[in-house]
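Each in structure tokens, the structures are laid out below.
Values quoted throughout were computed directly from the atomic coordinates according to the rules given, and no laboratory measurement underlies them. Please read these numbers as outputs of a predicted model, since none were measured by experiment. Cβ atoms are built from the backbone, for glycine too; each structure is taken alone.
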Structure I
Amino acid sequence: MDEEEIAKDVAKKLGIPYACFANRILKMQDGQHLESIIPENFARDNLVMPLFLDGETLAVAMAEPSKQLTDLVRLISGQAIQPFVSSKTQLLTAIDRFYP
């Protein structure tokens, strides 16, 4: 199994949506200033990236979703969190592309 297949399997087992470039979910929504909600250094250190804000809920891609990490992102962002699973490789590429 390659990294993408493992990430998809984790998403399925946890009942969490899967985000990747192919399904066009792994991107930061323009105009929502998400880079100010989750700072780049936190995103890199924890392999997380904000995707979009829907009302009071922040969608966040995570390489290794856990209750502890979700709670930490909630604390930093001040938003309810909807986790998405992504592979480490695609997540790092997305962070490189989307943080200024």
Structure II
Amino acid sequence: MEIVVSEDFELTQAIKTAIHERVEQIKKHLKTDRTVKVFLSKTGHSLFKVQMVLNDKHKEFSSHSENEDFYMGLNDAKAKIIRQINDYKEKKITKRHQ
């Protein structure tokens, strides 16, 4: 499930679909179903800001990106949060094997 909040622009069906697809890609890296919050805003004339927040049982993952292209910003934020999830998993595995 995703919660999408947009401050400065209207959410079109294409934007909603793109967000849903990125959130599904994030969820593939999780064991349980978690809610991903996506905050969107437009700063300046043409700079889009995308922030994603995911609360796991013991950890909060957060990423944000600013880009002139909304979809590039969305992809950057998704990549950052997936990297954080994978780093956390790897750290837990390493800690368990010591």
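Suppose you compute mean count of other Cβ atoms within 10 Å over residues 56-63 for every structure in I, II: which one lands on 20.2?
Working: I: 20.2; II: 12.5.
This value belongs to structure I.
Quick one: FRET efficiency 1/(1 + (r/R0)^6) of positions 8 and 24 (r between Cβ atoms, R0 = 25 Å, to 0.05) came out at 0.50 when computed from one of I, II, so which one is it?
Checking each candidate, the match is II.
Matching task: 24 is the computed value of relative contact order in percent (Cα under 8 Å, 6 or more apart). Pick the structure from I, II.
Label of the source structure: II.
For distance in nm of label points 7 Å out along Cα→Cβ at positions 48 and 88, find whichever of I, II sits highest and give me its label. Write down the numbers at each step before the final one.
Values: I: 1.8; II: 2.5.
Going through I, II one by one, distance in nm of label points 7 Å out along Cα→Cβ at positions 48 and 88 peaks for structure II.
The value -15000 for helix-only ellipticity at 222 nm (-39500 (n - 2.57) for each DSSP H run of 4 or more, over all residues; to 500) was derived from one model only; which of I, II is it?
II
Can you rank I, II by mean projected area of the Cα convex hull in nm² and just name the one with the largest value?
Largest calculated value belongs to II.
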